[in-house]
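Following this line, the structures themselves.
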Structure P
């Protein structure tokens, strides 16, 4: 069974945080034919920065970098050859990789005794990564069920998938994109539950540690 990494390089968390923010912003800025290239470049940056952050152990770092390399390769090959099979495989690898990374960051947050800048950035980074992870699950669902959402699959590019995910994850729910299929509906409400649980549990634990330190 794959276990979460046991060590993390806190000094590299600002790099991961910056990569995540850049990815989420630029995914919506660059459109009209350039989104695929920009998305792949920035996603590769997020993967590499997370791989560099997640371990201080040489053996584990090699494993994480190898996992990240396989993911990046499948992502670029799928885009280059426009292969649906490789695209599905890439999305599946993304889900597995981000689950592994999120577990590592959350583990670090829960074990941290001192609440400093790196812990705060890690808390936000984990929140954003969970949102991106869920967006990959929605993208994977769309590959198997093109009618899963009210917007046609031809218009549901990744920027729209990410938008819908974060709106559901934060429980805002504007309603311009709605899930239609039963699986899509289930994932949508689970997304909101996970978002609220993270804010309520992880954030409360970190605030509690900060209060204990002040006392």
Structure Q
């Protein structure tokens, strides 16, 4: 599972975890600073070691919370970290053209897109536009059953955020013949994660069968 840059999915996940630990401890990596000072090195190409599909929320600064520099991460951002055709194409590009071996679908606490979807399902709110409705409809299947339970508002949101991440990882694993083949051959590992805005911690979960994450 080695990429052209020599970084396997396992090693990429270790890098992300280590970077997030530095972020939480306020210990910025000197390597990231050096790469940022050599921006001209990336004019003719890129070789990111991981793909991060995450929410567009301004409180989720991906490179910062993983303590990575220019050229390290292929970041795809969209409200609610939902999966749509163009986003699948972006992941396919990174997997095939850039030979990246790890994809992380990362949700986050207090997600506005998931909150909005819950309110719409509970008929407490209306969708203000067709484009926003498209996002809500992509989150709806993962949250509809949860809304029918007796969970508290906080627990409902917490579970819905994770369910939405799992729905997106499943879509990437099975909604693209190309990505499905790479995943089945373990040439591409797709995992889920959740970023806690309050603590700064990223918790990884929803690992595919046969992949043992770093301890």
Structure R
């Protein structure tokens, strides 16, 4: 795609894309406010040259984010155009480490959270009931979390090794070791927020 080539040429040195939930929040806002530019709504988000991007086939436009900045691309924009920062359009989510520390201190559960951490332990799968891939991560704050990733509803996180960094969006459950993150997948019933895991530029969410 021309968009892929353009990003690769203009931005060859970029950091890993992050903050998927803030980007999705921005994309959803753009679809609501400018339906004539971003049609059809609900297009999937994907990673492209370390940008998070949505493509709209009917309007033939793109919208993308990188490091909190927002870009659009299409004929109507005369090519690639920076239009501002995510925070100019939507309220950003609370930083993950700060929120997770509060949840742990207050012994709260059932809260949707986003964060990033380094894998420090890989555990055997939990095969009781729905199968879960399990591993422990450590946040920059030092707090540890058990990730319980349902592999009956989402793909297994491939080639996961101690020392790898992952990003996640899921539901926090308190325990005295730091907490557990689950619901890192889509909900086939549509009753729960869809979660995800991002590892090595691949989003693990749905089979």
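Readers should treat all values here as calculations from the given coordinates under stated rules, not as data from a laboratory. All of these numbers come straight from a predicted model, not from anything done at the bench. Cβ atoms are built from the backbone, for glycine too; each structure is taken alone.
Couple of notes before you dig in:
- At a computed -5000 (helix-only ellipticity at 222 nm (-39500 (n - 2.57) for each DSSP H run of 4 or more, over all residues; to 500)), which of P, Q, R: R
- Which entry (P, Q, R) yields the derived value 20 for relative contact order in percent (Cα under 8 Å, 6 or more apart): P
- Each of structures P, Q, R was scored by mean count of other Cβ atoms within 10 Å over residues 147-154; the highest score is held by R.
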